[in-house]
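Just so you know, all these numbers are worked out from the coordinates, no wet-lab data involved. Predicted model only: the values in this text are computed from it and were never measured. Cβ atoms are built from the backbone, for glycine too; each structure is taken alone.
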Structure P
Amino acid sequence: MLRFCFLLLAALAAAQAIERCPLLASKNPFDPSKFAGHWHLLGYNHRADHPETVRCQKIDVVSAEVDGKVTVTYNYDYIQNDKPTKSQIISQAFRPGFPGLFLGSWKGENVPTWSEPYVTSILATDYENYAIVVACAPQFDAETKTFGRSLYAQILGRSTSLNEDTYSTLKNVLSGYDISIDLIKNIDNTNC
């Protein structure tokens with residue numbers, strides 16, 4: 001009986017658990033200068049709170065090191081709900097010598113303020129074909145007085161597509177970071 005009560009309490013606690021950001025690893029070593037350049041968004045985790053249709057997303061990545069601080073800037077051009085749109089992410093490495101893990105902030109062209117900081121990680125890249133970028137930040141909902149997370153994941157490619165085996169493998173990598181493969185939305189990069 002005691003074991004049953006313990007299991008019941010554990011199940012109830014798990015059901016009420018706060019959705020936390022996953023512990024993010026990062027590519028190590030990571031070379032920001034090799035990562036810089038042109039990328040295409042191939043897939044991302046679809047979120048119910050962002051129902052927009054996104055296609056033809058191109059990303060120009062610029063890296064810089066000033067006074068030992070590595071900064072990576074992502075400049076996005078894409079079509080959202082059939083309208084050309086731009087946004088930007090600026091991120092800075094947590095510490096020198098380990099630049100694959102960043103703090104980043106996002107701003108859209110029609111958004112007046114920058115987002116709260118996100119922990120951003122380059123989980124994997126071969127620099128020439130693909131990359132996986134994940135960003136997460138704890139969130140507080142003042143209306144419901146609950147905590148949660150804002151989790152973003154992106155599969156990037158230097159070209160507008162990857163072979164199916166590579167793409168499937170990258171999606172499986174994301175599943176290890178509490179991201180459902182079923183929620184990975186493929187980007188339409190045709191007729192861009």
Structure Q
Amino acid sequence: MPSPFENDPEFSDLVLRYQGKKFYVHKFILSFECTWFTYDLNGDYKQEIELEDKNPEGIHRMLMWLYSGTTYPVDFSSTAEDIRVWIATWVTAVRYDLGDLIQALESPLEESKPSEAEDLLRFAKMVYSATDDQYPRRFIAGICKSMLPELISCDGTGQSFKALLNEFDDLWMDLAKADQHEWTTDASA
């Protein structure tokens with residue numbers, strides 16, 4: 001079965017350019033689902049938009065979401081590559097103000113608890129190692145905060161948590177701010 005996002009120029013009315021790649025898309029779909037595109041396309045007869053973004057995987061996953069509503073699922077036992085793609089998708093969703101996509105990325109993690117506190121610490125370390133972006137970091141810090149008793153209760157996990165705090169100084173601050181949905185897409189936050 002073909003992908004819902006075919007990247008086919010035949011019926012496309014807009015080209016998104018990114019790092020030399022072309023994505024053939026439809027203005028109606030982008031502007032209906034994403035306010036960023038609504039404002040960027042408003043009143044203009046653009047046929048092409050150059051995206052200045054840092055992650056092509058995130059752009060591709062955003063387009064998959066806009067066209068099909070599918071996301072890249074992760075859980076606390078996901079591989080480093082899966083988490084990297086999840087972070088790229090989330091950062092792109094924040095940049096383009098796609099609250100529904102952000103919620104779809106968060107929900108599986110909010111609805112499940114890691115089977116082991118060590119799984120959460122491994123996941124948090126991968127997130128903090130992979131990105132400086134505050135949004136996924138604060139989200140993961142919020143989950144850590146909700147499980148703080150489990151993270152500090154036993155010697156092995158407590159030592160791993162302490163090592164993580166020592167490795168990532170800003171994790172302390174993120175824990176302090178970590179009520180999971182108090183962050184905004186405002187760049188000054």
Structure R
Amino acid sequence: MLEQLHPLLLPPPPAWTPQTPAWGVLTVLGLMALLWAAWRSGQRWRAARFRRLALAELERLRAELHSSQPAATRVAAARQLPALVRRLALAHAARQEVASLQGPAWCIWLDQTLERNPDHKPALSASAPPQAFTQGVGQHLGAWAYLPPAQLPWDTLPALFDLLEHWIRQHRVPGTAPVQKLK
């Protein structure tokens with residue numbers, strides 16, 4: 001009896017081509033959207049390169065200051081903090097606007113670039129208040145470059161590192177397009 005059964009007839013395999021032109025158009029549009037998103041993501045990643053480099057340098061300095069290096073090495077690392085912030089500001093702000101700033105004017109400019117950030121989160125206000133560079137721990141940033149080691153405010157260094165990290169991640173120069181914020 002089983003020998004009298006003939007094999008099952010299978011339907012033909014489905015075609016890989018779309019059955020209507022609309023599916024083809026939708027596929028092309030979807031691929032174009034994916035390509036555009038990948039291109040835009042690459043642009044943002046390249047635009048935030050200066051932030052990644054500055055954060056890496058800041059972490060290197062932090063590691064040097066917390067290591068068991070000789071005091072002279074730690075002082076040399078601490079003295080690089082103002083130069084790091086200045087280099088970062090000069091890398092993307094107008095040179096004539098930033099290069100001549102020093103003292104209180106420099107601190108005001110740093111506060112302005114932090115204040116005008118549209119993504120400023122109130123949760124970060126304790127570590128980075130609006131006047132963090134003119135009235136907070138950042139007001140002594142310039143002193144790290146030239147004061148004798150005994151007169152440096154070593155107790156404010158952890159808070160200064162937090163402020164500088166926040167500024168590097170979140171600052172925005174007035175009149176420029178926003179750059180991707182690093183998380």
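Structure notes:
- Test item: distance in nm of label points 7 Å out along Cα→Cβ at positions 112 and 160 calculated as 1.7, pick one of P, Q, R: Q
- Once Rg/Rh (Cα atoms, Kirkwood Rh), for residues 104-167 alone is computed for every structure in P, Q, R, the highest value turns out to be that of P.
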